[in-house]
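Some structures are shown below for you to check.
Computed from the coordinates by the stated procedures, all read-outs in this text should not be read as laboratory data. Everything quoted here is computed from the prediction, not taken from an experiment. Cβ atoms are built from the backbone, for glycine too; each structure is taken alone.
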Structure 1
Amino acid sequence: MKKEKWVWMPHAGHFVCGHRCQFKLNTYVGKYIVSTVGEMVYDQNKGFEEIGCDRLYETMVFKAVESGNKCCPYEIKVSDEVDFEGYNTPEEAYKGHLYLCDKWSK
C-alpha cells in the first residue's frame, strides 16, 4: 500500500490505558493497523510512567478490519499482535512507527 493511501486515525489503537497516553499514532496500512502509544500519565506529579518493562513507548501491529466508523474506519481484528517494538524517546517511537508502517504496508 502506498504511503498516500495510509489512513491516520486520531485515537490509540491498542493498550487498555491508551486514554492516559499523551503520545498516540494509529495508522491503517493495508491489512494492518500500526499503533504506537506512550507518555502515559497516571499522576501529574510523577511525569510519564512506563507502559511496559523498561519502556515509555511501544508500537504494536495487528490485523485490521473495517469498522464502519467515519472517525476511525478501521479497527483491530484480533488482539494478538503480529509485530512489536519498544522505545524510550518520542523520536525513537515516531521513527519506529513509520518503520513498521512501511514494513507492514508491503
Structure 2
Amino acid sequence: MNIKIIRGDDKLIELRFSKDNMPLDITGWKIYFTMKKSKADPDEKAILAKDITEHSDPQNGITQLFLTNVETAEFKRGDYFYDIQAKDNEGYIITVLKGKIIVDSDITRRTT
C-alpha cells in the first residue's frame, strides 16, 4: 500500500488487525514503523522509525500511527520505502504492511 504525504503535514494512519474477519486483541503488542530511502539501508539510517506500544482500541485490534508535522517537515520530496511490523505477545513478528511513501512538496510554510 502506497502512502502519500505532503511535507510538513500531520498524517494519521489507522491500522486494524483481524483474522477471519474477527478483530485480534493486540493488547501488549509492539508495532514497528520504519521509513527508509533504500530498502538496503540499516535501521540506524532510517528516515523515520517509530514504535507503537499504546493502542487506541487494542481489544478490537485498532492502533494508530501518527506522523507529526514536525516529523514530516524534515522529509525531502521523493519516494521512500516503509514497512510496518507487529510483534505479538508470544514474540512472533509479522510484516503487516509495506510499500512506498510518496512525499510531495508543500506550498505554505508559515504556521502562525
On distance in nm of label points 7 Å out along Cα→Cβ at positions 4 and 44, which of the structures labelled 1, 2 is highest?
1
From 1, 2, which structure was distance in nm of label points 7 Å out along Cα→Cβ at positions 20 and 52 = 2.5 calculated on?
2
Ranked by relative contact order in percent (Cα under 8 Å, 6 or more apart), which of 1, 2 sits at the highest value?
2
Which structure, out of 1, 2, was mean count of other Cβ atoms within 10 Å over residues 12-19 calculated from, if the result is 16.2?
1
Starting from the value 27, 16, 12: which structure in 1, 2 was semi-axes √(5λ) of the Cα gyration tensor in Å calculated from?
2
When distance in nm of label points 7 Å out along Cα→Cβ at positions 28 and 92 is computed for each of 1, 2, the largest belongs to:
1
The value -500 for helix-only ellipticity at 222 nm (-39500 (n - 2.57) for each DSSP H run of 4 or more, over all residues; to 500) was derived from one model only; which of 1, 2 is it?
2
